[in-house]
Structure formats: C-alpha cells, structure tokens
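Please find the structures below.
Values quoted throughout were computed directly from the atomic coordinates according to the rules given, and no laboratory measurement underlies them. Being a predicted model, the structure only gives us computed values, none of them experimental. Cβ atoms are built from the backbone, for glycine too; each structure is taken alone.
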Structure I
Amino acid sequence: MSATFFDPSPEVPAEIENAAQSGELVVFVGAGISRLIKCPSWDGFADKVLEQLVPAGIDYYELSQIKGIADPKKRLSIAKIVARKKKIKIDYESVFQVPLAIDNVYSHLNSFNSSFVTTNYEKYLSPDSRKADPEDEWRFYKREQLLRVNLDKNGNVVHIHGCLDDPDNMVITTKDYLDHYSSKEVQEFLRYLFERKTVLFLGYGLDEIEVLEYILKHGEAAAKPGEERIRRFILQGFFNAEKALYDLLRDYYQESFATELIGFPKDYRNYDHQTEILASWSKKLKFGSVALVDEVAALEDEIRG
C-alpha cells in the first residue's frame with residue numbers, strides 16, 4: 001500500500017471522547033451509512049419507487065421519461081402525485097430490505113450508547129443498550145416527537161425525516177423538505193442539538209452535502225448571534241487525489257459551521273473503510289449519562305417553549 005495523506009486509522013477526537021463520557025454526544029447518521037449495507041442511493045430509491053407504479057399508474061415509456069429527470073427528489077415528487085391520483089400504495093419498506101452480514105457497520109454503530117439522530121427512514125439503527133425496551137420508548141419519528149428531552153437519553157433514536165413505520169409522513173419530496181424545515185418543532189430541535197450537544201456526522205459524503213448543509217444552515221439560523229457553539233465533526237472519505245478538495249472543504253466547514261472535517265482514505269476500500277474506523281472507535285469510547293440537573297433543565301425549557 002502506497003503512502004496516504006489521510007490517516008487510515010484516525011484517532012477519536014478528545015471532544016468526542018469527553019462528550020461520550022458526559023452523555024452529550026449525539027451521532028447523526030446519514031444515507032451513506034445505509035449504503036454500506038447495500039441500501040439504495042437517492043437515485044436508486046427514486047427508481048425503485050417509480051417501478052412500483054408500472055403498469056397501473058404509468059407505462060414503461062413514461063417510466064423511462066421520468067427516470068431521465070436528474071433530481072431524484074423531483075422523481076419522487078412525481079411518483080407520490082401519481083400514486084395519490086391512481087390510488088396506488090407505495091411499499092417503501094421493500095425498497096430498504098437488504099440481507100445483513102453478521103459483521104456490518106450497524107453492528108458496530110449500535111454498540112455506541114449515545115443518542116442518535118438520523119435522516120434515514122429504515123430501522124437498522126437499533127442500539128444494543130435499548131434492545132430490552134419497547135421500541136416506542138426510544139425510537140421517535142413524528143414531528144411532534146422532535147423534543148429536546150429525546151436527545152438526553154442514551155440509546156434514543158430520532159428519525160428527523162420520518163420512518164418507514166409512518167410512510168405518509170416521511171420527508172421525501174422538495175415540498176416536504178421546505179415544509180419540514182420551516183416548522184417551529186424542527187428549528188427548535190436543531191437549535192438545542194447544536195447549542196447543547198457535540199455532534200458526530202456519519203454517512204454524509206460528497207453526494208450528501210446538500211442534505212448536510214440544509215441541516216447545518218437551519219441549525220445556525222436558530223442560534224443566537226455571538227453565542228458559543230459546541231464543536232461538530234464530520235467523518236468523510238476522500239481519495240488521496242482529492243487532498244486539495246479536502247483542504248477547501250475543511251476550511252469551509254470550519255469557517256461556516258464551526259465543524260471539523262475528519263478525512264479517511266477511500267483508495268483501497270472506498271467507503272467500506274468507515275466500518276473499520278467505527279469498529280475501532282466503538283471499543284475506545286466510554287459512554288456516560290446526561291446529568292440529572294441537565295435533564296431537568298431541558299424539560300423545563302421544553303415546557304416553556
């Protein structure tokens with residue numbers, strides 16, 4: 001293996017270690033993590049949904065025309081319109097059903113005893129620490145469940161874009177995104193997340209930058225000017241030939257969002273290398289709980305809000 005600019009085994013940042021021990025770490029999981037277990041990309045998701053509309057909703061010529069639209073969110077918007085008009089029920093769950101190897105990225109990520117936020121709809125994120133608890137006590141996916149207190153308990157999973165259990169309210173189309181992020185519940189949730197927590201973003205590669213920036217910008221808009229912000233971290237893969245791009249993005253995220261970019265090499269195992277890193281980090285991190293006084297303060301803030 002030739003020399004690499006990116007450390008193949010990056011150390012856990014001290015801020016993340018400290019946040020895990022104090023119960024202040026939130027792991028924010030994106031679509032790139034699910035793609036490591038062969039879940040579809042946005043393009044694949046849109047095409048699989050469209051294919052369910054043939055032949056009752058559209059014919060194969062119309063399918064080929066719609067598939068030619070570059071933006072997958074536009075394709076999904078059209079699919080939802082057709083499904084509603086033709087009274088076709090889209091089976092979103094089947095799109096994300098994949099066989100899991102025993103050793104996979106979620107087997108390591110689920111050993112993290114932090115709280116989680118995810119933009120993913122599927123339910124492979126299922127922390128080991130909550131296996132014995134009823135799912136409705138730790139998995140939250142309705143907009144009214146985007147509460148600050150749900151970030152303060154280890155093992156809680158918050159689906160910020162909805163979940164397969166409630167497909168009618170999943171945030172999928174461009175209109176869904178605009179409505180969702182303009183809501184008071186989402187903005188207050190993100191404000192609390194970025195003001196009070198240390199956040200580790202996983203699964204947001206170069207093709208997920210749009211979604212990531214949407215989240216960061218809305219969190220920033222809700223923060224008070226001049227207020228001290230807790231650090232945020234993005235673990236992202238790059239080819240060694242992309243060093244110049246990495247340097248630019250690192251400066252951009254630091255200056256725009258007070259976020260540190262941690263690069264790892266994609267040259268030899270592509271994004272699969274991330275699984276090895278998370279396996280290593282899962283053994284090093286020690287997780288504590290949020291102090292009771294902080295939980296009470298969060299609850300009081302929720303009531304006042």
Structure II
Amino acid sequence: MIRRRAIVQAAACCLLPLSHVVRAQTAWPSQPIKLMIAFPAGGPTDVTMRVLAENASRLLGQPVVVENRPGAGGTLPAQQMQQSRPDGHTLAQVPLGVFRMPYTQKMTWDPLKDLSYIIGVTGYAFGLVVPSESPIKTWADFVAYAKANPGRLSYGSTGVLTSPHLTMEDIALRLGLALNHIPFKGSADMMQAILGGQIMAAADSTGFAPHVASGRLRVLNTWGAQRLPKFPDVPTLTELGIPLVQASPYGIAGPKGMDPALVQRIHDVFKQAMEQASHVEALARYDQALMHMNPQQYLRFAEDTFRREKALVERLGMAKPN
C-alpha cells in the first residue's frame with residue numbers, strides 16, 4: 001500500500017505541470033482584454049494596433065479593447081503593468097522609450113524585471129518633414145539654417161525621450177547644431193502643429209505621408225537602412241553622411257509573474273493576428289514591416305536595448321544625476 005501510494009503521488013506530481021498548462025491555455029481569456037498603447041488616437045501606432053486588436057478579438061471570441069495612454073515618453077502603459085494582475089487580461093505596447101527612462105529619472109520599477117515580454121510586432125519608418133512652402137528645401141538647407149540661427153529652428157517630436165527626439169538630438173550633437181525641440185503627445189497633434197505653422201519641422205514616423213502626397217509637406221530625409229519605396233527620391237541619414245539607422249521596434253508585454261504557458265498562448269494568438277493580411281496592409285500604409293520576436297527573443301532584445309540606450313542617453317548628456 002505504501003509503495004502504491006508513493007507511485008500515485010509521483011504520478012500526480014508529474015501531472016501537475018501539465019494540468020497547470022492546460023488551465024492557463026483554456027482559462028484565458030475569460031473576459032475582455034485591455035491592450036494599452038503609448039500614443040494618442042489617430043496616429044500610426046493607434047491605427048495599426050487597432051487592426052491587430054480586431055484580428056485577435058476574432059480569433060479569441062473576446063474583445064481586445066485598445067486604450068490610449070499617451071505621454072511620459074511612451075512609458076505609461078508599461079507603468080500601468082505594475083498595478084495589473086498577471087492573468088493576461090491587461091497588456092501593454094512597449095515602445096523603445098521604456099528602456100531609456102531609468103537612466104533619465106527616478107523609477108520605482110525595472111523594465112527588464114517587472115514586465116513579461118510576449119511578442120515583438122513591428123517598428124517604425126521615420127523621417128523629417130517641413131512645410132512645402134518653407135524656405136528649407138533640402139537637408140543641406142536645414143543644416144545651414146540651424147547653424148546660422150542657433151536655437152531658432154523648431155522641430156516637433158512625439159514626446160521627450162522618444163526615438164524621434166533622441167535621434168534628432170543625436171544628429172544635432174554630431175553636426176554641432178542647436179535646435180529647439182517641441183514635444184507633442186503623438187503624431188496627430190504634431191501634424192496639426194506643423195500644418196498650422198506652429199513648428200518649422202517634424203520628426204515622425206510616416207504618418208506624415210498623406211500630407212506629403214497632398215503637397216503640404218516635404219520630406220528631407222528618412223532614417224531606415226534603405227530608402228523607402230514611398231519616397232524613392234529622399235535620402236537616408238546614412239546617405240547624407242550621418243551613420244544612423246532608427247526603426248524603434250516595439251511589441252506587447254504583460255505584468256511580471258505571468259505563467260510561461262500563458263505567455264506562449266498569448267504570443268501564438270497575436271502572432272496569428274499580426275500575420276493576417278489586414279494588419280500587414282495597415283502597417284504598409286505607414287511603411288512598417290513585421291518584426292516578429294517570440295518571448296525569448298523579445299526579452300533578449302529588451303536586455304540588449306537597455307544597455308544601448310544607456311550609452312546614448314549618457315552621450316547626449318541626458319542622464320539623471322547620480
């Protein structure tokens with residue numbers, strides 16, 4: 001009897017992990033899922049993430065509700081994860097700015113230890129635009145004006161410490177320029193400002209493309225490894241002698257402590273959703289491409305990015321005092 005009881009107990013122990021996996025896969029989702037994104041409604045991130053959420057909703061049979069949380073350099077969704085249950089019903093977009101914040105201000109949470117990295121989704125196609133009627137017609141004109149008028153050339157970005165902001169400051173440091181940075185909460189607000197003459201230039205993802213097509217804006221450069229098919233005559237930063245490539249990859253994470261089986265289940269659903277034609281087509285409207293990373297790859301990306309951003313923030317003189 002003792003031997004039989006030991007065998008039964010051992011078998012039960014072996015089954016526990018499997019039953020745990022089954023519960024994680026079958027219990028989720030038991031209610032609508034909240035997907036928080038770091039930028040306002042109407043911009044490229046909002047548009048494409050809503051398509052992704054709709055695709056995931058159809059696959060899951062539960063609504064995936066997008067909630068906009070702009071501001072604070074794109075870190076508000078990740079901050080909200082610190083108060084959320086690790087049950088897979090609250091998720092967050094994680095833009096690159098999340099990995100910079102610990103170096104620039106005091107934080108009570110750690111981007112690497114306090115998030116569960118689920119899936120890498122895509123990145124941006126960035127560029128710099130000016131109004132079509134601006135006397136600045138080329139990148140050479142931009143540099144010449146900035147050097148002749150230190151601190152007077154205003155440019156907008158999607159927020160302090162976002163990739164557009166730090167890339168422009170990196171460019172300015174390399175070329176010895178003094179620019180006037182004006183932060184906005186997102187692309188939609190910034191486009192209104194540049195079209196209204198409130199700023200002289202805008203560093204943004206290609207949400208500006210419709211305004212370029214309508215003749216109201218002009219693109220001075222793009223920031224990818226190659227020229228964008230939509231703007232084949234516009235040079236990259238590298239072609240202009242500035243060895244920078246910026247795509248600012250982002251993805252989806254949850255609160256820390258999530259069951260690995262649940263993380264994998266969410267990954268699998270969103271991978272299927274992101275590969276559907278509607279999402280791929282939505283990304284293509286903004287010259288974005290799929291940049292899939294599984295949970296392990298996404299965590300390694302986060303660790304590598306965390307180290308790289310430290311060096312960038314320190315080089316730009318934006319690190320917080322010790």
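Just a few scattered comments:
- Which of I, II leads on mean count of other Cβ atoms within 10 Å over residues 108-115, largest value: I
- Structures I, II, by distance in nm of label points 7 Å out along Cα→Cβ at positions 148 and 164: label with the highest value: I
- Origin of the value 1.78, where Cα Rg over 2.2 N^0.38 Å, for residues 84-155 alone was derived from one of I, II: II
- Test item: FRET efficiency 1/(1 + (r/R0)^6) of positions 28 and 140 (r between Cβ atoms, R0 = 25 Å, to 0.05) calculated as 0.95, pick one of I, II: I
- Structure responsible for 31, 52, 14, 3, 0, with P(r) over Cα pairs in 20 Å bins from 0, in percent calculated and labels I, II on offer: II
- For mean count of other Cβ atoms within 10 Å over residues 100-107, the highest value in the series I, II is held by structure II.
- FRET efficiency 1/(1 + (r/R0)^6) of positions 92 and 244 (r between Cβ atoms, R0 = 25 Å, to 0.05) from the coordinates reads 0.35; which among I, II: II
- With FRET efficiency 1/(1 + (r/R0)^6) of positions 36 and 212 (r between Cβ atoms, R0 = 35 Å, to 0.05) computed over the structures I, II, the top value is the one for I, the highest of the group.
- Label whose coordinates, when FRET efficiency 1/(1 + (r/R0)^6) of positions 68 and 124 (r between Cβ atoms, R0 = 35 Å, to 0.05) is calculated, return 1.00 (choices I, II): II
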